[in-house]
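Q: Next up: the structures, one after another.
None of the figures in this text is laboratory data; all of them are computed from the coordinates on show. It should be emphasised that the depicted structure is a prediction, and the values quoted were computed from it without experimental measurement. Cβ atoms are built from the backbone, for glycine too; each structure is taken alone.
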Structure 1
Amino acid sequence: MGNVMICDAKSPPGTNPIADYAVIGLGISGRSVVNFLAGQGHSVLAMDERTDVLDVETEFNVYPNVKVFGGPLDAEKISRCGQVVVSPGVPLEEPAVAAAISAGCEVIGDIELFARRARAPIVAITGTNGKSTVTTLVAKMLEAAGKEVRCGGNLGTPALALLGTPEPDFYVLEVSSFQLELTTTLAPNVACLLNITPDHLDRHHTFERYIAAKARILTRAAIGIVNADDEAVRALSWGGLRVEFSLGEPNSDQYGLRSRNKIKVLAIGDSDILDCAELALPGAHNIANVLAAIAVVDACGIDRTNALTALKTFSGLPHRCERVAMINDVQFINDSKATNPGAASASVKGVMASVAGGVVIAGGQSKRAPFDEFTDAIATYAHTLVLLGEAGSELSRLVDRRVACVFATDMDAAVRAAAAAARAGEVVLLAPACASFDMYENYAVRGDAFRAAVAALGAP
């Protein structure tokens, strides 16, 4: 590592800094920040609470202007840097970060850093549920229309890694509440707010603070695409153009859903767009996501003819209402990405309303969001609940004998129990309503475990 000049500890923030930037948290996002800043010649103090940062040091060996620190965060060093960039996984209440804010340091995140440098139009998408699906769908639709698109953010490639010359026609970003709470100049050409239901309350503490973080996507947006069916979203206002989508009959300038000869049709005002039967994306709850994507593409000023071709062939992302197998006339569906009660409720309703019912596998690490809507959906559409992880007992208590409950120690046991309880024509749905971290590294690993367990059922 190169040496960094140490200045007078009494210097105020931004005066004779010991480094241009402090970067806190060295996961995927934090590393992208360090690579971006160091690549531009800035000096960086890169910090992570992990004590073993050898892998990070090795990655940054090419930069003589980067110094890596592992272990407890050093508030003094952080406060003596010119600017502080905090990764999404690091809460602002972390003492060293809070001390930097109190000392007058400007604390930003990777999306704010991106917003200050991007020159092409930005499409930014957020919501408690569906944002990855809509982000991917919008990117594919714009590409089908012949546009050069760079897609990422909270999904896939970090935002800063998308920057480069020449600029694309559009940047399409998924942004999280953790990223949005550190934005001040983000001004999307088109912003989309899909929905807001209680989530990440272990981090935001109150639903009101979570709403405020999500709403920041609209603050400087030229056009805002918003969900008219969502009470929290509907109440928001800002200075840009408002465009609404709804699962109801659309008014003159809304995107919505209507029936034509008993066929559900996507529409805007009086104009039909597409029969729902032509969509490859499964689940009734995905209709709202499709409407949002169409509204976003229209707001980009794109002829939607070719874009609709991409819409018709998009069948979804892994671990999101993913059809895994049909065994003994029972369908197994992986929605491991349903990591909060709102997403899991929508999954249960969207998947099971059109079948004979079935079995739900749920549980994991609670995010302090209320489970009532989810357990009510289970009681309405399922006959058996198979429970995993830390939240299993709480979910069982809330279901309160309205359905049969089975406790399982791991995913293999859960899938075997679900298969035994399911009847022909039914569904076994993994919709956890919880984070995965009590048992798995992330939701994808949990979803892979479900796939493997289902595959074992069909093995000879």
Structure 2
Amino acid sequence: MHLLTLGINHTTAPVQVRELVAISDQNLKTALQNLIEVPQVDEALIISTCNRTELYCNVTHELEGRRGILNWLNTFHGLNSEHTAAYLYDYLDRSTVRHIFRVACGLDSMVLGEPQILGQLKSAYQSASSAGTLGRNLNQLFQHAFSVAKKVRTNTEIGANPVSVASAAVSLSKKIFGELGHHSALLIGAGETIELAAEYLKAAEIRRIIVANRSIERAQDIADRVDGRGIGLGYVEEVLPESEIVITATASSLPILGKGLVERALKSRKHKPIFMIDLAVPRDIEPEVAKLSDVYLYTIDDLHDVIEHNLQSRKNAVREAEVMIAGEVEKFSLWQRGQGAVDTVRAFRSRVERQRDDMLEKAKKMLEQGKSVDEVLQYLAHTLTNKFTHDPTEALNQAAKQGKNELIEAARILFNIESVDSDAF
């Protein structure tokens, strides 16, 4: 058996190619159940996000398994090898183990060390479990991957500092105000940056989030996801005095917040400070606002320096993470090698138990036929001894004839024989 991964990600393919092989949540169960029907595939798990689609399989034969999985991928999406061949990568056994550990730790992500991938892996694991396509090997692999990710995040700085403008903005807010549970935030805009900022603020358990945008429907759509309120831009002046944190990221060619508007808000707030972060280019907040004594205004350039510093910190943590991962790959490899022994021991015990039961049944019949207990016990002991030693004896005799001394030495260890009588076999 082999652990095989076939995949495509943001480093090997542009988005227009990645979307060709993406598998939606609605199709995931069907995909898993179809994939497990590929002749060489014994177990299957699929990860499909905006940045990667990866098929993790336990296969009975490496080359035939890879060919079968590739054919399945193309058939499932109605593609041919010309669409995918140049963008695909594959990993086998130990390389698969190392790859999934790195993915789980965020070392293979577009944003180094980002934590979202771990949640996506756990979701993929649950889907495969529900679909019945997980077995002993993939189950153990992913449980180990989750453990490795936790260990790396606990013991390194790989995810400690924000490296996106949205996360950096919220991080700065927490540094200024501490816990955000008693504060309110006004988010102006409705793009990806504002969406992320809303999610980070909700995760920080802020008391209230208001999203303002030209399209009230779009603002409300984002607000609904974070239990907030959506408003049109015309209501910004009304809610600004109630907001300790203001984050802007619009595509406007003119400032949204002028000095006069902010001054009026400060007066209403009795000059309690406002923390403002302008992530727009061109800027949404007039530069003169920074001169107001009760305003702390940061621009995207200010955050850039923070992000660069934090990114370097994460890069330094990668070296520590890679060392940890190497050790965990070795641990998993030891577990894998041990599984061969487990299967062999189980099969051996099963055969011995069948032989024992057969002999016991014959012994009972002998007693029913009037044979003496001593005669039956002698028969049982003699027969069981011959049954249990016949195959090993034959194998060792053949090994001796063929000069396979390593097998004879292994037998000495296996049967705990300190010295071997040359006439024993």
Structure 3
Amino acid sequence: MSFRRNLIIVVGHGLRSDALSDAEVWPIHTPNLDKLCQRSLRLIGTAASPADPSSMMCLLTGLHARQHGISATDQSQTRYEGFPALLKDAGYHLAGVGCISSIAHHLDISIPVADLSVSDPKDCAYLNTAAQRGCLDAILKQRQQRAKYGPFTADQQAIEPDEDIDNFISQQADIALKTMPSHKPWALLVFFSGPGNNLPAPRMYDDLADIDHLGSDFVPADFSQINQLAELDYPRVALQRLNRRKVGKLRRDYLGRVSLIDHGIGRMFKTAKAREDHHRTWSMITSDRGCLLGEQGLVGHRSFLAPALEVPVIITPPTPARPRATDDLVSTVDIAATIAALAGCDIPDNTPGRSLLPLIMGDNLPEPFTGLISEFAKRLLLETERYKVVFDTENRQAMGLFDLLNDPNETQNLLNSPVSTNLLDALRWRLADTLMPLSAVTV
């Protein structure tokens, strides 16, 4: 009997590509993610939007923000189709765990974890379990602190690893994996709440890295350049009060959560390997967006700086392949197209994303590359092999121009340099070529 591929799709929230220890940037080890990278296609993807909830909608639907029309301030309960609908129509058994409310109507099994603003246990499997364990009060206090202080609070609740939201998600995903059917293809969708949820990891993760070392490169924000770099997620006064130690703690909390998620992913994939159908089970790990952790004095995600945009894309076949990392520029809108290709589904019309499967075989992507775009609010980014240019879509003026080859940290805005005029003209043409195929669609 022949079956379609089984799929494990793991999506982090705010997981930066350089948070994995294979990037050799941070002093923590992510052994389970690294092990997957060693048998996978490892890419760095650009988020089609660094703003919530638009970033997740780009990933789910394979559409850019101007196509799906969901803004960062949209608070509606709209249901979305995207790749879960394709899998459902193809006969897949779908199970979802975590932050899956927007796709729950497609799922055969749903274990929803509500947004962190929710406090009623009846609306969230995680909070309901916490109430049964007697730790709900500590969790709600942690959420209140997050809402009031963002990631800047110095307090930490005594929450054990088993009581943590992302650990709960990985535990439930592990249980769901054991119940997947053997008589039909299945897909498990695991949507973590972190690591970009601004929640500190349990205290056992505090010793993973030294705060002073993590914050040693901190440089205060240049507020004269803020408009070119970001829309602030937090008041300026919060950034003005940052120092090396505070940034070190912020980074330690984030990396501790990455480590906790890495542990959960290891547990899931150990269970997947023990299944009889492991030989036809593929996996993909990615994230909706990244986040800033003090780079150029900034914290948040509404920015086109690399840490807010660059996310991991790890595609793992059931049979270990020669590890491969490429410099191909890919976008999170390519995720839906890749999942459709893995499942043997037709990619819908008006989908700008490209299947990344040719890269696994060592081939080139078939379509000519003009550039990647990312957008939120009135900002639009074009990224090419060498340059980044940011436009204000209301006045149609360039806000920032960066040479990624000579200035990878994006500290020098070239707008007022002698080369900017001719360079901007060329980049405007490339932007037009990139935008031209995109047409408005209804989600």
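Q: Out of 1, 2, 3, which has the highest value for distance in nm of label points 7 Å out along Cα→Cβ at positions 64 and 360? Intermediate values should be presented prior to the final figure.
A: Details: 1: 6.0; 2: 3.9; 3: 2.8.
Largest one: structure 1.
Q: Out of 1, 2, 3, which structure matches 32.7, 113 when Rg and Dmax of the Cα atoms in Å is calculated?
A: That value comes from structure 2.
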